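Student: Structures for review follow.
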Structure I
């Protein structure tokens, strides 16, 4: 089982900044990241009307080859991810196998709704803390608890992506990408 691929899930109404910043930075770090549509077709429209052609559709993915799944937020993208039953099955499997998961903005509610964040520290878009259910709401732009990384929203997308690089590669690679972007935070 070769678990190398990193998947960013796209549903209609996803938050473009969160999804595309994550993909862009992970690719700059030379990590094998792919966008995957849960719509049954490759074109997915973001929350602000930006059409993206996903690399793959959900049905074509062999999840035994996937290292990590990342969920961007946005509305109604988060709700569409939450209501996509095949994704629910895969997320629960990843959690049971302690495989890495990431979620930003409203998307941590998807993990929480399926019990994946129970007892874990997590963050979510401000004002949505009630959706964290049995999680431990934690301040911070990016919160890591074991193999789960969560982040607050579009304005934290760079920090989220850099934290993902540090987690998936190493801190040196994250600093290298950060320097190349002239990111000052």
Structure II
């Protein structure tokens, strides 16, 4: 069983609907049963018009399962659904959005990007990709040394992402991360 905190790490399930054995909103109870309390609705290939109805269904499932939903990128959908947690690409992160939403995260891949996220007011960052992953086959992973270095730079929670499964959580905790994002492991429950 995966837990919402494991070895002191906060776990976020990152969605990839094509990996699910069922409809994405039907996957939420399985994620909740595994003890994961947060879901980031990523689905980067969808248009706003495609994302919104999916987000509505996932939002209802998250509410029923007492799981926190994090909207990825689509601020208008977050506003419409009253979701106060958002994850934005770094180029879209602004101080105004950090003030509008309760919890704002962004993805970083370097120390320079971490500094920018911190200065803009991000509440947390995802740093990666840490381990080899099928979604980034052509790019070498940044590894645990990168993660450890990023975690020491600013007083900002860092979530490891990329190739994360339950077996890698202890090394992520030792690197100093606040949490980890799981995609394949959470989508195939």
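Derivation of every value follows stated rules applied to the coordinates shown; laboratory data play no part. All of these numbers come straight from a predicted model, not from anything done at the bench. Cβ atoms are built from the backbone, for glycine too; each structure is taken alone.
Student: With Kirkwood radius over Cα pairs in Å, for residues 85-140 alone as the yardstick, tell me which of I, II scores highest.
Tutor: Max of Kirkwood radius over Cα pairs in Å, for residues 85-140 alone: II.
Student: With mean count of other Cβ atoms within 10 Å over residues 53-60 coming out at 18.2, pick the structure among I, II it was computed from.
Tutor: Numbers: I: 14.9; II: 18.2.
That value comes from structure II.
Student: Still on this structure: As an exercise: mean count of other Cβ atoms within 10 Å over residues 109-116, calculated from one structure in I, II, equals 15.1. Which structure is it?
Tutor: Details: I: 22.1; II: 15.1.
Comparing all candidates, it corresponds to II.
Student: Now for a separate question. If distance in nm of label points 7 Å out along Cα→Cβ at positions 13 and 29 computes to 1.2, which of I, II did it come from? Don't skip to the answer; put the middle values down first.
Tutor: Working: I: 3.0; II: 1.2.
Source structure for this number: II.
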